[in-house]
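Enquirer: The next part holds the structures, each set out as structure tokens.
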Structure I
Amino acid sequence: MIHIKLQHSLFVLLLTLLVGERSSAQTKNVLPDWAIGGFVRPKGVNPIISPDTNSVFLDPMSNTRTKWEDNDTFNPAAVVKDGKVVVLYRSEDKSGIKISTRTSRLGYAVSKNGLEFKRSGKPVLYPDNDDQKEFEWPGGCEDPRVAVTKDGTYLVIYTQWNRKVPRLGAATSKDLIHWKKHGPIFQDAFNGEFMNIPTKSASIVTQVKNDKQTIMQINGKYFMYWGERNVYAATSVNLVDWTPLVDAEGKLLKLASPRNGFFDSDFTECGPPAIMTEKGVVLLYNGRNSNGTRGDKRFGGGAYSAGQLLFDKNDLTKMIGRLDVPFFRPMEAFERKGQYSSGTVFIEGMVWFKHKWFLYYGCADSRVGVAVHDPKKRTAPDPIED
């Protein structure tokens, strides 16, 4: 069992309270030197992936030909392979009446320039007639994050949804098309203590070295941040079996939580793979604003915007920086109109490509968008107000 000193949790709580007092005073959006961005939406490009009523495949659950991406396409993962960007995006069919009641599958799209994509027409990861039926039927495979090791093994950690309990599951591949499912990532840790609790949104730590972004090891272990309402952490020696970090009482160690008066007053949900930088580990995350009095009234109630956290590179559980306002928020019409009408930019994929950062995100839980940050250009983040 990995025990982390309780002082870290107290430190995070104190830092959150201190930062919280400054939220409403910020009127201009300026990023600190450790943050990544700002990101620019390329003109005339978005949305890059939208629902397709012509895509059909033979569904193993029903044994019928199914229009698997005709309702919504959103929440994408992204990785670079052979000099091209590959996006694995979540799709929903029309089998239900609202989100989480339909079946989700992961589609495949590839691009030479990171902006214009060609889709495969068939899902590459989906609820199949396999040993994961218990965890994936009938809800499917949702919200992936993908990254690659130095030896070219691709890892996707996604949500297995059986419409009872959402669980983080892992799968590996050498080509991003054929996947080996390994099942729930917490099934063995602590004798299965965290196997049957809701778990979502895993962001493994990566680094850019020799112009390539790959999964890194810290002291012989892989490290990831995860969580939907709070930010937690876990370690692994093989990428598919993970051990959550716990505090002195054996409870999940909270590294960051929602803050009253902020854009992330309701949720702090992990985004794309985290990045090790000279300043520390930067974790981009999705913050949901509260509909009530706890939220930041400058942003819409229920809206998802994107923030960033900075963790000490010598202690990846120690938060040392946090944005007070989002660097990326719903602004365009396609980010505010869809099955999630409160407005959503839900970031899940970010890749280092052609010496720039390409950020891929879900738009109102209905489409996929892209935004680009060029480190050589000084670009402002999204403004705080329209």
Structure II
Amino acid sequence: MKNHVAAAMFLTCLWIFSGMASAAEPIKIGAFFDLTGPSSAIGTPTKLVAEMVVKKINDEGGINGRPLQLIIADDEGDPTKAALIAKKFTESDKVAAIIGPTRTDTGMAAKPIVEQMKVPDFMTVGGDVVIAGGKFGPYHWTFKSPQRTTIAVKKIYEYLKQKGLQKIAIITAADGFGKDGKAALESLASNYGVKIISAESFQPTDSDMTTQLINIKTAAPDAIVCWTIGKAGAIVAKNIRQLGIQTPLFQCHGLPDPNYITLAGKAAEGNIMPSTKLMVADQLPDSDPQKKVILEFIHLYKDVFHYDRQFPINTHSGYAWDAIYMVANAMKKAGVQNEKLRDAIENTKGYVGVSGIYTLSPEDHNGLGADSMVLVQIRDGQWKLLQ
């Protein structure tokens, strides 16, 4: 009899222990960014933020008692490597979801893999093509946390219309992000009474854009709009100043970053660009529903983790925070089974994040409106809320 009781107690303890072990099994999330390569200044701090938010979620109990585990990879800004990493995440690592990558081109390379393997990927890329559908392919499993390119273009065009600036010149990078910007600038121009009288392009690795800007100067536009990320935008600004062009320069939503001011120097003065509210948090009214979330993010980033010592906060800083939180919230509701998780992410409603208030739908895998973005101007080396 005693043996039977002991055996029963042993089996009960074993069952309880195995249940606890199962409950504590980590949930794997793949995370890949430009940790080296052309956009490492964006990708590396994005990776740090991903680690920061996962620690916060785990410290608060994880996902229904299970911790999140990041599996981090560097795609180096290379589309081929991005595709290989996406394949490894989905086939070997068996991740429940993916965060990243950094660039539009790497996002487009990874997208067919995640769509085929049916694993949700919340990308941190700027270009709209990853969730555009049509000729760009299905996006059933693909989401993105940065604002759509079209929202940023509308912000610029609304301002140009208010100021009566109708004739513009555009200068765009010849990569996926730049082409996406050019397409949006061209398609939306007539809606705002804007006419593009000159269009130039450059390679993101170019070190001088003087020739293109001489052509733009000859066209005599009312404004110049540049669409790129990284140091190329600062080169354009410096070349404009060197040529004595007085035309106002508008940069895209990928450039609000202290590093831009450092690289462009005095040429950054007066530049205007769309941005997340993160860059002007202290200038937001207390009634803004995002302000509390943004200030908490800034506190953790600066005061707790001290990331700002090497990577000052920029407009990209909150994208991984928002992407991971929306995935984590969906996991808490629906678990980690692929279809159920994907559906829960797609049904995100009213999530108040660092980069905006997200409401996703089957047609909109971004979920941000124009109210998530502000226009900022650089004055005396500081970011000022313009509107």
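Only the coordinates and a few stated rules stand behind these numbers; no lab work does. A quick note: this is a predicted structure, and the numbers were derived from the prediction, not measured. Cβ atoms are built from the backbone, for glycine too; each structure is taken alone.
Enquirer: Match the computed value 22.8, 100 of Rg and Dmax of the Cα atoms in Å to one of the structures I, II, and report its label.
Expert: II
Enquirer: Where is relative contact order in percent (Cα under 8 Å, 6 or more apart) largest, in which of I, II?
Expert: I
Enquirer: Consider the structures I, II: one of them gives -13000 for helix-only ellipticity at 222 nm (-39500 (n - 2.57) for each DSSP H run of 4 or more, over all residues; to 500) as calculated from the coordinates. Say which.
Expert: Values: I: -1500; II: -13000.
Checking each candidate, the match is II.
Enquirer: Of structures I, II, which gives 0.35 when FRET efficiency 1/(1 + (r/R0)^6) of positions 215 and 295 (r between Cβ atoms, R0 = 41 Å, to 0.05) is computed from the coordinates?
Expert: Label of the source structure: II.
Enquirer: Here's something else I'd like to know. Of the structures labelled I, II, which one yields 1.05 when Rg/Rh (Cα atoms, Kirkwood Rh), for residues 167-350 alone is computed from its coordinates?
Expert: Value 1.05 for Rg/Rh (Cα atoms, Kirkwood Rh), for residues 167-350 alone corresponds to II out of I, II.
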